[in-house]
1. Tell me which structure, out of P, Q, gives 1.05 once Cα Rg over 2.2 N^0.38 Å is calculated.
2. One of P, Q was used to compute helix-only ellipticity at 222 nm (-39500 (n - 2.57) for each DSSP H run of 4 or more, over all residues; to 500), and the answer was -23000. Which one was it?
3. Tell me which structure, out of P, Q, gives 2, 12, 18, 18, 16, 12, 9, 7, 4, 2, 0 once P(r) over Cα pairs in 5 Å bins from 0, in percent, for residues 39-142 alone is calculated.
4. For structures P, Q, which has the highest computed value of distance in nm of label points 7 Å out along Cα→Cβ at positions 23 and 95?
5. Assuming 16.9 is mean count of other Cβ atoms within 10 Å over residues 111-118 as calculated from a single structure, say which of P, Q it is.
Structure P
Amino acid sequence: MVVLPVFLQAPWVRVHPFSATLFTALLVAIGVVLNRSDNQQKADFGSLIIGFSGSWLAGCVFWGWLRAHPVLHLPVEAFALPLALAGFGTRWRLASAFYLSSLVGTAFTDLMMAVTGVMRFWPGVVTASMDTAPQLLHEAGLHLLHPLPLTALVLAASSIVWLAGTLSKRETAVFKSNDTLSMSAAVLMTTLWVDGLFLLAAVVQPGLSGLIE
């Protein structure tokens, strides 16, 4: 669910953002039906799909119509934050945990883009043609190889690894078992892989990243 948007949502939104956005309704319907199952595994998977649908909808709105405005990325992704916080004490706690973990991962990514100076490349890359995008991505990659940006990225990655490790070993009053926290840890760790895959797709074949025209 964390990796899927890199390979499906990004190119889909670039081709037809409206249909990708409408797909959210199908995700929600599937999630609700599965969550009502007497089978706990199906119910949990339904809850996860609901959490995923929140991230999917936010991604469709941003990448479909607002992608040239990076300052709006995190606010759009956080649109369901009140619902997610309220859901922790309900049957939707897995949905809340998935959504919030994805949001934290997005916050890490956007923060590092701002700190390392890569954010300034964003508007140009997402509106670039196939002819100019590779050069812009190459410049951004070279920029990240400087000592200070590279150090910042290593520190951010280390922080995510530490946070994920901490979550996977904790049990709280809200979470009687650590299954939910372990799932949150897995989402955070996968964020590191997603960022790498997204960058690799953009560098090797920009059209696969969904970033460019």
Structure Q
Amino acid sequence: MNEHANYIVLLGPPGSGKGTQAVLLAKRLGIPHVSTGDLFRMHLKTETPLGKMAAEYVQKGELVPDEITISMLNERLQEEDCDNGVVLDGYPRTLIQALALESYLDGVEEELTMVAYLSVPDEELVQRLSGRWMSQSGRVYHMVYNPPKVAGIDDEDGSPLYQREDDKAETVLHRLKVYYEQTSPLIEHFREEEKLLEFSGVGEIDEINDAIYEALQ
């Protein structure tokens, strides 16, 4: 058992910047950043037994069952680079996954250090997510943060820009609604366990990261 192991969960709605914060925090603490998205892609790509099981659901556009996700995560946590802890991004997503994580950590005589929740007002999230436009060549623009020189036109090849279904404002609002419904029991649970700390996800990336890092100290 490591005295200084840090097991940290980052929660936040789509567009809150939790992936960016998780990567920075992991680097500062010298522990791995484990994102369920990356883990799924790795398992699907290398066709592991768990990857094959997950693929059946992914191909049908269904959610991968908790037990497959939990198995993938527990397997990853047993790897040597996680001995001093880990920053989890995208996990747990459900109460069942949260309880499984706590039970895994109990088994190795560890506990969650902190659950950092990045809160961002909905209108800001919609602006961040629905401002994204793509060119046919895959270049990504943002109407606020990285606008094209001429509205609606790719800087390099002059082709018209388009918006993915996922990035349209009404889709974004639906994604947020689903996220809150799914996550509210999780947030309540961690709040009751006195593990949850809330941080504003609005502002300079480094300043947000400093706030999370300082809270850990």
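1. Of the structures listed, the value fits P.
2. Only structure P yields this read-out.
3. The correct label is P.
4. Structure Q gives the largest value of distance in nm of label points 7 Å out along Cα→Cβ at positions 23 and 95 among P, Q.
5. It was calculated from structure P.
Just so you know, all these numbers are worked out from the coordinates, no wet-lab data involved. Treat the numbers as computed from the prediction; the structure is a model and nothing was measured. Cβ atoms are built from the backbone, for glycine too; each structure is taken alone.
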